[in-house]
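Before anything else, here is the set of structures, which you'll find just below.
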Structure P
Amino acid sequence: MKIVILDGYTENPGDLSWSGLEALGELTVYDRTPPEQVADRIGDAEIVILNKTPLPREMLDRCPNVRYIGVLATGYNIVDVQAAKERGIPVCNIPTYGTDAVGQFAIAMLLEICHHVAHHDAAVHEGRWESCPDWCFWDYPLIELAGKTMGIIGFGRIGRTTGRIARALGMQVVACDSIETDEGREIGRYLPLEELFACSDVIALHCPLFPETQGIINRGTIAKMKDGVILLNNSRGPLIVEQDLADALNSGKVYAAGLDVVSTEPIRGDNPLLKAKNCLITPHISWAPKESRQRLMGIAVESLRAFLDGNPINVVNP
C-alpha cells in the first residue's frame with residue numbers, strides 16, 4: 001500500500017512523528033506540492049493525504065489507483081468530493097481535533113485587543129517606562145470584559161468552548177445557530193441574528209463557510225451592530241467582506257478586529273485589512289498548538305486504519 005502526503009509541513013514541521021502512518025504502508029512525505037506536480041507525486045499511490053493542496057477532478061482522472069483521500073483538516077473544499085464519490089473514493093476529514101485550541105485563540109485575540117500586551121511589553125523594553133514621569137502609562141484604552149456581551153455566530157463545539165471561557169471572564173453570552181442544544185442553553189442565550197448584532201459588545205465567528213454564511217459580515221450587517229463593537233474571526237476568511245470591515249474599522253464603527261483567517265491565504269499585499277485601524281491579523285495558527293496537531297495525527301492514523309479494515313470513518317462524501 002503506497003501512501004503519499006502532498007503537503008505535510010504545516011502538520012508536522014519536525015516536532016511530530018509520521019510513524020503511525022508508516023506502519024500502514026509505504027509512506028512518502030512532501031513538505032509542499034505545487035499544483036502542477038500533484039498527479040506526478042501521487043503516481044500509482046492508493047492513499048493520498050493532504051491539507052491545503054487542491055485535488056480537482058482532472059487530477060483524479062490522472063491518478064486511477066487512488067482508493068482513499070485523507071484531509072489533514074476539518075475543511076475539505078480543496079478536494080472535488082463529488083468526483084471522488086463518482087469513483088468510489090471516500091474523502092475523510094478530521095472534524096474535532098482543535099476545539100480547545102481554537103476557542104482559546106479567539107479569547108487570546110480578544111485579550112490582546114483589550115490590553116495590547118505585546119505593544120506595552122515592547123514599550124517597556126524600548127525604555128519608555130524607565131523614562132516615564134509617572135509610575136505607569138498606557139497607549140490604548142484598556143477594556144474590562146466583565147459585564148459585556150459576547151455574541152457567538154455558530155454555536156457548535158468551538159463556539160461553545162469560546163462561550164465557556166467568555167463566561168469565566170464575567171461576560172454574558174448570546175449565540176445564533178441553526179441548531180439549538182441544551183448544552184448551548186447552559187452556556188448562553190440563543191437569539192436571532194439581528195438581535196445578536198444589536199446587543200453584542202464582542203462578536204465571534206465560529207460558523208462554517210456555506211453559501212448562506214459567505215459574507216455574513218458586510219456593510220449592511222455591520223450597520224446593525226453597536227458602535228465600537230469588537231469582531232473576532234478564526235473560522236473562515238470569506239465570512240467577512242473585507243473592504244466593508246476595513247471601512248468600518250477606519251471609521252470607528254468597529255473598534256477593533258482580531259482575525260486569524262482572511263479570504264485568500266497566504267494574505268495578499270493588497271488586502272485592505274492590512275492598512276485598517278486596530279486590526280490584529282495572525283497567520284491562521286489557531287489550530288497549530290502541538291497538542292492539537294498530535295491529536296490530528298492520531299485521528300488521521302485511526303481514520304486510515306478504519307478504511308483499511310473496511311469501516312471508514314469521518315467520510316464527508318458517503
Structure Q
Amino acid sequence: MNKKIALISTGGTIASKRNPDTGLLTAGVMSGKELSEMCDLPLHLNVDVVSIFQIPSNHMTFHHLITLREKIEKILSNEEIDGIVVTHGTDTLEETAYFLDLVISDKRPIVVTGSQRDPAATGTDAIVNLRQAVLLAADPQCQDMGTIVLFNERIFSGRYVKKEHASNINGFTSYGFGYLGIVDQETPYIYQKPIKREVYTIKNELPSIEIVKCYMGSDGKFIDCAVEHGAKGIVIEAPGRGHAPPFILESVKGAVKKGIPILLTTSAEEGEVKTVYDFPGSAWSLQNEGVVLAGDYDSKKARIKLAVLLASGVTSINKNYFTH
C-alpha cells in the first residue's frame with residue numbers, strides 16, 4: 001500500500017553545500033527536493049517536499065517555531081498524509097522536537113532528523129538519516145508517539161533527546177531513558193513508547209524566557225539583567241539537586257515579587273532537582289522563595305515548556321507541570 005509523507009526542510013547541515021570561496025560549509029542552501037532525490041526511497045513511499053526555511057539551526061527563533069507548527073497543522077489537515085519528516089540542523093534540533101511534541105496533537109508520526117556531516121562529505125550520515133526518517137514516518141507503529149527524532153539508526157523521544165557530541169555521527173542520546181527503538185536498514189523496531197503525552201493550544205506569542213547558568217561564586221546579575229530586559233520567565237540551571245550559590249537569592253526574590261515565574265533545573269545529565277538540603281541556595285530554600293522545581297528537565301527543554309505554558313494561557317506555573 002502506498003504511503004504519502006510530507007518532507008519539511010528547514011535547512012541545517014543536512015542541507016549544506018561547500019562554499020568554493022571560503023572552503024567552508026554554507027548551511028541550509030540545499031532544497032528539500034534536492035535532498036529527497038538523493039535518498040533512493042522505496043516506490044511505495046510518495047514524498048511531498050516543502051522547503052519552509054533554508055537556514056542554519058542556530059538562526060532558529062520562536063517565530064520560526066510558530067511558523068513551523070502552523071505549516072505542520074496545515075499539512076495534517078490533509079487526511080491522505082500518513083506522516084511528516086522535518087529536516088533540521090542539529091544545534092537546536094532537540095528544542096524544536098520538544099516544541100512540536102508539546103503543540104501537535106495529531107497521532108500521525110512526526111519525525112525530526114538532521115546530520116552531522118554534509119551530504120557530499122565522505123561517510124556522510126545525511127542520506128541514511130533522511131531515508132530512515134521517511135521510512136519511520138510511514139510506519140504505523142509510530143502512531144501516537146508524539147514527535148520523535150531519528151538519528152544514527154536510533155529513535156528518540158522529543159522530550160528526552162539531547163545532542164551529546166559536537167561532530168560525531170552518533171550525535172544524540174537520551175540520558176537515563178535510552179532510545180525508543182532502531183531502524184535496521186529499512187526495518188523499524190519499536191521497543192518502548194512514551195506513556196504520557198501533553199499537548200497545549202498556543203493562544204499568544206511565545207514569550208521571552210531566559211536561562212541563567214549557575215557556577216561557583218555566581219551572583220544574581222544575570223537574573224537582574226533578564227528582568228530588566230523584559231523576560232517573562234527565567235530558568236535557573238544549578239548543579240546537583242539544584243544547589244545554586246546563595247548570592248543569587250536576593251535577585252530571585254526580586255524577580256518573583258514582580259510576578260516572573262522562575263524554574264530550577266539541574267546541570268546534571270540524569271536525576272532531578274529535589275528538596276534534600278536546607279542550606280541557603282538549596283532547592284528547598286529556592287522553593288521557599290517561590291521558585292518552581294522543574295524535576296528532571298534540562299534547562300533548554302524547561303525553557304521551551306515554560307514558553308508554551310505561558311503562551312497557552314497558563315497563569316499559575318507549578319511543579320505539577322514538570323513531573324515525570
Structure R
Amino acid sequence: MIRTYELHNETLTYSNFDVNGVLPENTIWIDIKCPTEEEREWMQHLFKEEVPEEDDIEEIESTSRFYVDTDGVHITSLFPQRKGRETESVNVLFTIHGKMLISFREEDVSIIRLLRHYIKHDRVMIQNNLDILLELHDIKVESLSDYIEDSYTTLEETADQIMADDDEKIPELIEELIIQEGTISKIRVSLFDTRKALRFLRKNLSGKFNPAQFEMIDGILADIESLLPHTQFLFEKINFQLQTSMSYINHKQNSIIKIFSVAAVVFMPPTLIASIYGMNFGHMPELQWQYGYPISIGLMFLSAVTTYLVFKKKGWL
C-alpha cells in the first residue's frame with residue numbers, strides 16, 4: 001500500500017495512491033507499506049538505485065543503515081511497538097529525496113499511525129519533509145519514555161509478588177521479568193539507533209535544517225541522554241529481581257531437601273534395629289524373648305523420637 005501526503009497552505013492531507021495515477025502535486029511524503037510487485041515496479045521511477053528489499057532494510061551494519069547516494073540521504077530507523085505483552089522492533093527505511101520523504105516498511109508501525117492521527121487533528125505543524133521525519137522520531141522517543149514508565153510500574157508489581165512468598169506465581173514472575181528484560185533491551189537499542197540517526201542527519205543535512213529544526217534535534221537528543229540511565233537502572237532492577245527469585249527457589253528446594261535429609265537420619269536408628277533383628281542367624285537369643293517384638297518396636301520408636309528431639313533442640317528443624 002502507498003499513501004501520499006500533500007502540503008497545501010500549511011495544511012497536510014493524505015490519501016491512498018494508485019500507481020496507475022499521477023503523483024499529486026505538493027507531495028512531501030510517500031509512505032510505502034508491504035508493496036506489491038506492481039507497486040515495486042512503480043517505485044523504480046523514484047529511485048535511480050535499486051529498490052531495497054526486506055533483507056536490505058533488516059541489515060544491521062551502521063554503514064548500511066545510514067548512507068548517502070544519488071537518490072538522497074537514507075537512514076534505517078528502529079521503531080519499537082507493543083505486540084501483546086512483548087515488544088518488537090520494526091525497521092523503517094527513510095529516504096530524503098529532494099523535497100520528498102519516502103518511507104518504506106514491511107510491517108505496520110503504530111507510531112506512523114499516531115502521526116497520521118496528529119495530522120488529521122492538526123496537532124503538529126508540518127512545513128516540509130524534514131519536519132515529518134523529526135516528528136516521527138520525537139513521537140518515537142516519547143513512546144519509549146512511556147514504555148520505560150510502564151516497565152517501572154511492572155517491576156514494582158513483580159517486587160510485590162516476590163515479597164508475597166507465593167510459590168505458584170514464581171514461574172509467571174520469572175516469565176514476566178524475562179519479557180521485561182527483552183523490552184528494555186529493545187528500548188535501549190532503539191535509543192542508541194535514534195541518536196545515531198539524528199547525528200547522521202545533522203551532519204549530512206546541516207544546510208537544510210532551519211533553527212527550529214536544529215532546536216528540535218537537540219531536544220530529542222537531550223531526551224535520549226536522559227532516558228538511557230533509566231534503561232541501565234531497569235536492567236539492574238530486573239537482574240536483582242531475577243536473582244532474588246532464583247534465590248527464593250533455591251531456598252525452597254533446600255528446605256525440601258533438608259526435610260528429606262532429616263527424615264532419613266531420624267529413621268536411620270529404627271532401620272538399624274530392624275535390620276539387626278531381621279538377620280537369619282541361628283543363635284540370636286533375643287528371638288526367644290517373650291516380649292522381644294514389643295521391645296524392638298519400642299526401641300525403634302524411642303530412637304526415632306530421640307533423634308527428632310535432638311535435631312529440634314539444635315534448631316535444625
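A short reminder: the numbers here are calculations on the coordinates, not readings from a lab. Given the structure is predicted, the values throughout are model-derived calculations rather than measurements. Cβ atoms are built from the backbone, for glycine too; each structure is taken alone.
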Test item: helix-only ellipticity at 222 nm (-39500 (n - 2.57) for each DSSP H run of 4 or more, over all residues; to 500) calculated as -7000, pick one of P, Q, R: Q
FRET efficiency 1/(1 + (r/R0)^6) of positions 116 and 204 (r between Cβ atoms, R0 = 25 Å, to 0.05) - structure with the largest value, from P, Q, R: P
Entry that produces 15.2 once mean projected area of the Cα convex hull in nm², for residues 4-179 alone is calculated, selected from P, Q, R: P
Of the structures P, Q, R, the one that 116, 40, 35 was derived from, the read-out being Cα extents along the principal axes in Å: R
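Identify the structure, out of P, Q, R, from whose coordinates distance in nm of label points 7 Å out along Cα→Cβ at positions 44 and 292 was calculated to give 4.0.
This figure was derived from P.
Quick check for you: by mean count of other Cβ atoms within 10 Å over residues 124-131, which of P, Q, R is greatest?
Structure Q gives the largest value of mean count of other Cβ atoms within 10 Å over residues 124-131 among P, Q, R.
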Given 4.6 for distance in nm of label points 7 Å out along Cα→Cβ at positions 84 and 284, calculated: source structure among P, Q, R: Q
